[in-house]
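Multiple structures follow.
Where a number appears in this text, it was derived from the coordinates with a stated rule and is not lab data. This is a predicted model, so every value here is computed, not measured. Cβ atoms are built from the backbone, for glycine too; each structure is taken alone.
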Structure P
Amino acid sequence: MDLLEVQHLCKTYGSGEAAVHALRDVCFRVPKGEFVAVVGESGSGKTTLLNCVGGLDTPTSGRVRIDGKDLLSMDDGQLTVFRRRNIGFIFQSFNLVPELTVEQNILFPLLLDYQKPDRKYLEDLLEVLSLKERRTHLPGQLSGGQQQRVAIGRALITRPALILADEPTGNLDTQNSGEVIRLLKEASKKYEQTILMITHNRSIAQTADRLLQVSDGALTDLGRCRG
C-alpha cells in the first residue's frame, strides 16, 4: 500500500520571463514503511518538494496524498491539524524549545494537540534514542547529536503516517551523522515509519531503501540502494 502519492507536482515562482520552475511534473509513490532519500544539488528543488509534500508550501499544480488524504483539498485549519497529527518533521537546525527539557520537547506536539501521552511509548523512545539519562536536561546542556535525537523523538511521538527529514545530519560530525541515520533506519523498521529524507550527502543517501534525485526541478527514481 502506498502511504505517499505525489502526482504531477509543479511549483512555479513568479511569472513570464522571470518565472522560476522549482518543481516540474514530479511524480512518485512511497509504500508504507519505506525509507526514501532525495538527493540533489543546492537549488535543485528538493527542499521545495519536501515543503510541498509536508503542506508547508502550496504547489502550483498537482496532487499530494498521504494515507489516502488529499492535502490540497484541505483548508488552512484542516491542514494544520492534519500536519500536526500525521506528519513528523526533522530539521537540520533541531528547532528545540530551549526552556523545555528533553522529555517536554519530545512531548510538545502532543501537548499542542491536547493529547494524552502514551507513557510506555515515550519510555520506549527514550530507550531507543539513548536519552533516558538526559530526560530532564535542557537543549543547551546537550551535544548536537543529542539534540538531533530529541528532534527525532519529537517527530516520532505522535506516531505520524510520514516523517519528513530535511538534511537531518547537516549540522553534525561524521560519527553523530551515522548515529542519526542508524536511528532513522531503526525507526523505519521498528515502528514501520515511512520516511522521506533530503540530503546532499550521497553516502548517507545510499543507506536508505530507495534513492530519488531532483535536478532542475525534475525528479528521477534511481531505484533501490545496495546498502
Structure Q
Amino acid sequence: MIIIHHLNNSRSQRILWMCEEIGVDYQIKHYQRNSKTQLAPKELFDVHPLGKSPVITDGDITVAESGAIIEYLARNHGKQLIPKQATPEYRQYNYWLHFAEGSLMPQMLLKLIFDKIKTAPMPFFIKPIAKGIANKVMDGYVAPNIKNNMAFIEKHLQENKWFAGNKISGADIQMSFPLEASMMRLKSNDYPGIQKYVDKIHARSAYKKALENGGPYDYA
C-alpha cells in the first residue's frame, strides 16, 4: 500500500491527484504546518531526513521529490501517463517534468521571499534599505524571469491541449502546483491560456476526489 505523507497546502496535493488519475490504492498520513512559521512539523523528519513533503512510502521503499514520485508512480502503476519514448510527446513530457521545479518554482519562491522581506517587522531605519534591496532584486532579476517563464508557458498552452501533446501525462500533474500558485499571485487576465488550463484540471473528477481526500488546499 502506498502511503502519501501529505502536508497541508503543499506540493503533495498533486501526488494525491496523481494517485487518483492512475487509480492506485493509497493511504494519506496528514501533517499540518506550524501556524507561525508555516514550516512542516518535525514528524516528517522521521519519514525522510530533509523533513519535507511530498514523500511516499511503498512498503520498504521511500521516494521523495515530486518529480521522482510522479515518475515512480507512473512507471510502476500508471504507464498511461508516460508518452511513448523517442517521440516529441515524450521529450515534452520529460522537459516539463523538470521545468516545474528547475526553472519555474525557484523564481516563484524568490518572489515570495522578497515580498515578505518588504513587509517583515524590522527597525524603522533598516526598512527603507531592505525594501530598496528587495525591489532592486525583484525588478532586475526575479520579475523579468517570471514574466519570461509565464509567457513561454502561455504560448505552449495556447498551442497544445496538454503539456505533452493531446493526452494528459505526469508532466501536467507536476506543472499543476506552480501554475495554481501563479494564478493566485499574478494577474490571471494576462495569461488566459494558463487560467483555462488550471480551470480544466480543477474540473477533472480525479482532481476533485484528491481535493476531497486531502483536505483544505488554498490554491484550488
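Worth a mention:
- Origin of the derived value 3.4 (distance in nm of label points 7 Å out along Cα→Cβ at positions 22 and 118; candidates P, Q): P
- Read-out distance in nm of label points 7 Å out along Cα→Cβ at positions 30 and 190, computed value 2.0, structure in P, Q: P
- Read-out semi-axes √(5λ) of the Cα gyration tensor in Å, for residues 110-165 alone, computed value 19, 14, 11, structure in P, Q: P
- Computing helix-only ellipticity at 222 nm (-39500 (n - 2.57) for each DSSP H run of 4 or more, over all residues; to 500) across structures P, Q gives -9500 for structure P.
- Label whose coordinates, when relative contact order in percent (Cα under 8 Å, 6 or more apart) is calculated, return 30 (choices P, Q): P
- Read-out Rg and Dmax of the Cα atoms in Å, for residues 14-133 alone, computed value 19.1, 59, structure in P, Q: Q
- Computed 30, 24, 15 for semi-axes √(5λ) of the Cα gyration tensor in Å - originating structure among P, Q: Q
- Structure (P, Q) behind the derived value 0.00 of FRET efficiency 1/(1 + (r/R0)^6) of positions 86 and 126 (r between Cβ atoms, R0 = 30 Å, to 0.05): Q
- Mean count of other Cβ atoms within 10 Å over residues 38-45 - highest-scoring structure of P, Q: P
- Here distance in nm of label points 7 Å out along Cα→Cβ at positions 54 and 78 was derived from just one of the structures P, Q, and that gives 0.7; the source is Q.
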